[in-house]
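Below you'll find a set of structures to go through.
Any read-out appearing in this document is the output of simple, stated calculations on the displayed coordinates, not a laboratory observation. Predicted, not measured: the structure shown is a model, and the values here were computed from it. Cβ atoms are built from the backbone, for glycine too; each structure is taken alone.
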Structure P
Amino acid sequence: MARRDPRAHWFLLLLGLLLLLAVLTVNGLLTGIAGGSGGASGGASAEGSGAGVPPGVGTGGPVLRLDGDEPVSRALPARTIALTFDDGPDPRWTPQVLDVLRRHGAHATFFVVGARVNEHPELVRRMLAEGHEIGSHTFTHADLAAVPPWRRDLELSLTRKAIAGATGREVTLLRPPFSSVPTALTGPEYDALRAAAGVGHVAVLADQDTRDWQRPGVDQIARAATPKRGRGAVVLMHDGGGDRAQTVAALDRLLPALTDQGYRFTTVSAGIDAAPSMVAASAGSRLSGTALRWTQRAAHWSAQVMNLLLAVALVLGVARLVVQVVCARRHVRRVRRQRHTRPEVRAPVSVIVPAYNEAANIAATVRSLMASAYPALEVIVVDDGSDDGTAEIVERMRLRGVRVIRQANAGKPAALNTGIRAARANLLVLVDGDTVFQPDTVYRLVQGFADPSVGAISGNTKVANRRRLLGRWQHLEYVIGFNLDRRMYDVLECMPTIPGAIGAFRREVLLRVGGVPSDTLAEDTDLTMKVLRAGWRVVYEESAIAWTEAPSSLRQLWRQRYRWCYGTMQAMWKHRHALRESGGGGKLGRRGLPYLTVFQVVLPLTAPAVDVFAVYGLLFLPWSTLALAWAGLLVLQAATAGYALRLDRERYGPLWALPFQQVIYRQLMYLVVVQSVVTALIGNRLRWQRMVRTGEVAALVGAGQR
């Protein structure tokens, strides 16, 4: 057997979903960045462990050059203060800090977080324009002593690129997040700083840690920032990562007070009389930084769009359930009222059964029709060129009132039109060749014709072969989706589809609309829309039950739903002009078509992206929140499903399969929509694909299985 290559659009879809997941992952890594110093756990001890830290480092100055054989530390001279600010830039607090510094004529060093540089590059450019110095505080405020080497190198590289893209400069100064004074340095932290020195970084710790991130009060921050006995100091403060109102107030008090005491405020590099720490970035670094900034922005906006999409989908989904339930209740009340007021219909009925290779079920279908408790009934079986003996099976039954018409294979619409022309009655029931009726089905189905405005009636299709999991899923879909929708459509007077398995029509209506159309693959939907646009009402009779055989394999299910979905889109496009019409056509155009577009096309197309967002949530959001949200939606769906099952007088047992339906079956249905849309866009015409019958419907219904 020749190997078939997968179609290109599936590769594109998979590639797009992987790209979306990658972009969302970038956003997940960059959101919720923490702030503060003093240890990753929230507060460092005053003394480090000392293990692995050379003695001179812990007792030396806060500026460490570690790229040589021996560490070199530098301290600031007396009455010289290098104010340093970590965790920015922040759109609220950084401008306030800069305003205070400018007002007092002071310069400082800002250790910026790379991800925040990409969010607010204008603030970093302002820092440079006002004479301040910039250093690296990693890209995501990561603890360099705790992350693996590849992550450490990536944090430093990305931060350099971000600053280069924003300012055209590259930085050499580094303040590791969660660091404090040299005496608090641990062995792993020292090793991380040595590794960073290998790629050109000079570490800057602090002499005075104000712990302003704990918000101890303005007075305490000011006291912690003041050196003792006129010494010089590197002072650690924060302009981002939280509420920095106390920091701004303390800074405004500290600067004039210490200036009056003879202190000068400068940058770290100027304070130790070193060359400027920032150098011109290469064109490649600037380009990489710009690309990084746009990637981060794209990740942020992608997450925002996905949040909006998810919110819209949830609102629409909940609104749909509410409307379905409200309309179902109205439908129930209306049906009860009509049964007591409308006259009985007992006019002759012709049942038309198009049959192509229906040997597995045709006998059960015909017997069930002839067992109908209806006084005037004829059955016309139109054999559409079957080669499995379908016609012979019916003829051998020799049932009075059953006619067999043979024709060359021309398709289901042609077979139905042949039967319509041959029918003697004015009320016609169209039935698929694998459908089994209950004795009262025909009677209940045609009672709606007591209303002269009704041109067609949809019956209630049920899945017979529901013992296996796939059958249960389809059973739930028929009861919850199809039949709740039909009740809603009936109330809103915009029924778009009478199923081919069971539908009743006035003969004059079919003749007026030109019979069953053959130019779409969903002839039942196309026909129903034509009836509505011709000015007739189409209603739903829930008590008229027909048992049908659902696909028993995923392959057959795919083929059936692919045809249904593609055909429905054909019919929607064909009848798009109903949007501008009045009467029944207008109700279809302004109620039914938008509903189908949103819930049968648009939302299913977005579902794969929503599923990717769910994976993103598992990686970056609290599992308890996700579990609660999923459980809430499932409870809502289960409640709606229970109500739908009760309306259809079905047992609640299949509800256990609902969670699994959401995980597996739902995805398959969404992929069907994707395939159908692609087929429509590229202009291919889908061929009719007939489902292989197994005869299960006859065996199960005959045995009384429900």
Structure Q
Amino acid sequence: MTESSVPRVLWEPDEATVGSSNIVAFARWAAEHKGVRAFGEGTPAPASFDYDALWRWSVTDIEGFWAAIWEYYGVRSETPRDTVLPERVMPGARWFPGVTLNYARHVFEGRDDGAVAIRHATELRPLGEWTWGDLRRRTAAIAAGLRERGVGPGDRVVAYLPNLPETVAAFYAVASLGAVWSSCSPDFGVRSVIDRFAQIEPKVLLAVDGYRYGGRDFDRRPVVAELREALPTVEHTVLLDYLTPGAELEGTEPWSALEEGDASELEFAPVPFDHPLWVLYSSGTTGLPKAIVHGHGGILLEQLKNLHLHLDAREDDRVFWFTTTGWMMWNFLVSVLLTRASIVLYDGSPAAPGLDTLWELAERAGTTILGTSAGFLSSCMKEGVHPRRGRDLSALRAIGSTGSPLSPEAFSWVYDEFGDGLWLFSTSGGTDVCSCLVGGTPTLPVYEGEIQSRGLGMAVASWDPDGKEIVGEVGELVVTQPAPSMPVYFWGDPDGERLRDSYFSVYPGIWRHGDWIEITDRGTAIIYGRSDSTINRGGVRMGTSEIYRAVLALDEVVDALVVDVPQEDGSSRIELFTVLRPDADLEGDLPAQIARRVRTDCSPRHVPDRVRAISAVPRTLSGKVLEVPVKRILMGESPERVVSRDSLANPEALDYFTRLSDQG
């Protein structure tokens, strides 16, 4: 690879934006109290702020940096804080040993009960509000109800619930007790939920009677009944009558009964720094999903840092991120309440009745920071959506994108639609750390197609196969120093073998994330897709996102999936599967156009050997393309061995590849 050319600058923050940012305020404090050199000579003026210098301090003096986050944001511990990190090792880093605290305490302390905490809407409910008083009372009531049902520190409470304020209150209640939270979205199938929840042996199941999505109602009571049968450790099942008020199910108790307990005051159980807060899960596309455990303290510190310094959440902000309860972005969103911002929830389809739905919600809720997926922004671009046409989005100051690489074309579309006064930030990181490894920074410029920076405290680098750091070239995304929100452990992995195999088997003692990344000489980052699905031709490695960018630039192509399938003679075939517009086909010149685009934009070595038309690209429930499972199916492996259909948003889309494999 050659050094990247410098792309267009689409946005630069003005001096007022930089000067009022949370990160500059923190840097000034760190300069005064910790001797950190994050500004030029003389007065620490906004124009002289040096993000790279602050980042380098954060990943060099990692103990000093995380202690500074603790001190600056007033983290409260019930026991003295002495050592930050006794030993820099991965895996096995022990952060803040001896400390006891509670994540939920930091959410509720010092809140004005009359201020709005949550704005929420669904396809069933109009836009409404919960104040901090509402949230505190409901959380205390649920905590009391759970306590009466025998829930205490370490017990697991699992939630099969939509993205509602009741779900947020339930999570905070569980956290306040020192119990362990885990959730799946109600659109998960039975097997997928069982594969996740059964691993952690829950005591209580919180479930919903049903939900509405895309204008259709889905009764989930039969699923809940199956879950009860399959989870023998569950002692209590509580049913939220959301779809049908008054709905009942044999063997369950109503949500109203859960909130009838004595809830005079919300209390917080002090727990060790690394005590489990929640369990998240890997995608589950291959094998049993990994049950990833994050601790109270690690998530608290990471989200205080990320949400204040990178998201730049402020007191008047209303932060929305489109997500379900089955994706780590839900955990990210509810953590925004650690800041002085409020949050906006939505449960329903982002495309029903049309792709204007989220933009209309943003107007009605007064959203200031809107987060979504790269796929949603690309769909709006493709379908000719004009977010500001006919609606007032003047409150919107930032748009965030995650889930997959955001193409340069989508970057440009956002600025074509919103002008250069809006901050667009793309992020990447994920479930493993429940945060961003690379993402937005409000004081840096936005370059077309690039992620602004590496996150503070995240020692991210690009490495070649020999473990040498490279700049301006594509390599493995690695993290070379411990960070507090790395998994404490995997549930059901007592000797740590699965955890070591997942992150540390390629470079011992170094976290290998599984993505291809380029760090430019400007400190920006470009993600090229998963390193285990990257296509290597003649020593030239190409991320699948690069091929998608080339192919999706053609108007006739709506979606695509590409895999490189090994052949018996040692060669391989690049198979490109395309979803086409209704009026397009592969009978004419389109395959040649695709080949030209890939040859020109990517490399001649990566031109597909064959292009096929399919009806839909198979994706996980969190929207990820099933590149590796499809590749393994086309190599002759049984679909049942390589993917759980219940983990898919559209399992029927996989049938095409099964038939194709059967044909040889």
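Can you tell which of P, Q yields 26.6 when Kirkwood radius over Cα pairs in Å, for residues 87-414 alone is derived from it? Spell out each step's value before the answer.
Details: P: 26.6; Q: 20.5.
The read-out was computed on structure P.
Say we calculate mean count of other Cβ atoms within 10 Å over residues 255-262 for every structure; which of P, Q gives the highest result? Comparing P, Q, the top value of mean count of other Cβ atoms within 10 Å over residues 255-262 belongs to Q. Largest in distance in nm of label points 7 Å out along Cα→Cβ at positions 271 and 647 among the labelled structures P, Q is structure P. Which one of P, Q has volume of the Cα convex hull per residue in Å³, as calculated from the coordinates, equal to 213? Traced to structure P. Using helix-only ellipticity at 222 nm (-39500 (n - 2.57) for each DSSP H run of 4 or more, over all residues; to 500) as the calculated read-out, with -8500 as its value, let me know the right label among P, Q. Derived from Q, not from the others.
Ranked by Cα Rg over 2.2 N^0.38 Å, for residues 407-606 alone, structures P, Q are led by Q, which has the greatest value.
If FRET efficiency 1/(1 + (r/R0)^6) of positions 63 and 199 (r between Cβ atoms, R0 = 25 Å, to 0.05) is computed to be 0.90, which of P, Q is the source? Can you show the working numbers first?
Details: P: 0.90; Q: 0.15.
The value was obtained from structure P.
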